[in-house]
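Listed after this line are the structures, all set down as structure tokens.
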Structure 1
Amino acid sequence: MLIHVHVGPSPLGDERGTYEHVEAAIRVIEASGLEFEVGALGTTVQGPADRLWPLMRELHEATLSSGAEKVMTHVRLFQSREDVVEASMSDLAARITH
């Protein structure tokens, strides 16, 4: 399964940094041990569905726990019936020509 997630905290950060609340969500992803790629408009994570579903909630809650007053989390999902992604994120990215 692949998820592309964007947390939209309000406010974005605090005295610790402009993007502290977003970075709190990214730290949760890093700690998961799953393959991920941070982009300008969100983060893509690859792994089994039974790990990614709870991870989405953890990301949302980590943003609030870091001090955000509100958060809107946007998620896009890709999953095959067998819960197998045939290529890694880096393989998929390599197929894109600019």
Structure 2
Amino acid sequence: MPSLQDLLAQRAEIERKIAEAQREERAAAIAKIKALMAEYGLTAADLAGKVAAPKPAKAGGGKVAPKFRNAATGETWSGRGLQPKWLKSALATGRTLEDFAI
């Protein structure tokens, strides 16, 4: 059975080979890209202009302006999520959402 030192040496050698293989594959990819760019007359600026930058993630939970207001109590509702009880009861009596629109 190999010793710990032998196994560590093997791991270091494998990691070195992995890094070398990654460098070679990366160099080959870059050469291929340069050849395609030369073939089609593209520049780095052409690539930068065509690639859309990823949009930053929008933080959830932000405030939304209210769209409906109970004139009697001043309570509001943005129109998102479940309808509040005051609006449900008013709609049940025959009123419409337009009656509460801000």
Structure 3
Amino acid sequence: MKQLVVNGWNFIFDANVSPLRNIPDVGTRHYVFQALAFMWAVAFATAIGSYTIFAVSILGHTVLIAAAAITVATYTTAAKKPKMFVFGSGRSNDDEHV
């Protein structure tokens, strides 16, 4: 297993082993390696950032869905059992006529 990891590491990061060794100019080889490194850094940063933001997004969507559910429940209760909102408020329908 250790040798597999070492061989994989060398294949990617060792200029004498990787396919980049076929690029004759050392400067160009280095530039291509740096471009690939930057690409992978951006890819991992984007992936980790999206995982982190995904959790915040889930929380935000949960709050919005809960607010919509509470609104629907309130409107349904107001339509079917309006007296539920009068109970315990200290007011009754008889007070409206005074």
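Bear in mind these aren't lab numbers, they're just calculated from the coordinates by the rules spelled out. It should be emphasised that the depicted structure is a prediction, and the values quoted were computed from it without experimental measurement.
To test your reading of the models, identify which of 1, 2, 3 gives 16, 47, 27, 10, 0 for P(r) over Cα pairs in 10 Å bins from 0, in percent when calculated. Walk me through the numbers on the way to the answer.
On the way: 1: 16, 47, 27, 10, 0; 2: 11, 18, 11, 11, 11, 13, 16, 8, 1; 3: 12, 18, 16, 11, 10, 9, 8, 9, 5, 1.
Source structure for this number: 1.
Computing helix-only ellipticity at 222 nm (-39500 (n - 2.57) for each DSSP H run of 4 or more, over all residues; to 500) gives -11500 for which of 1, 2, 3? Of the options listed, only 1 reproduces it.
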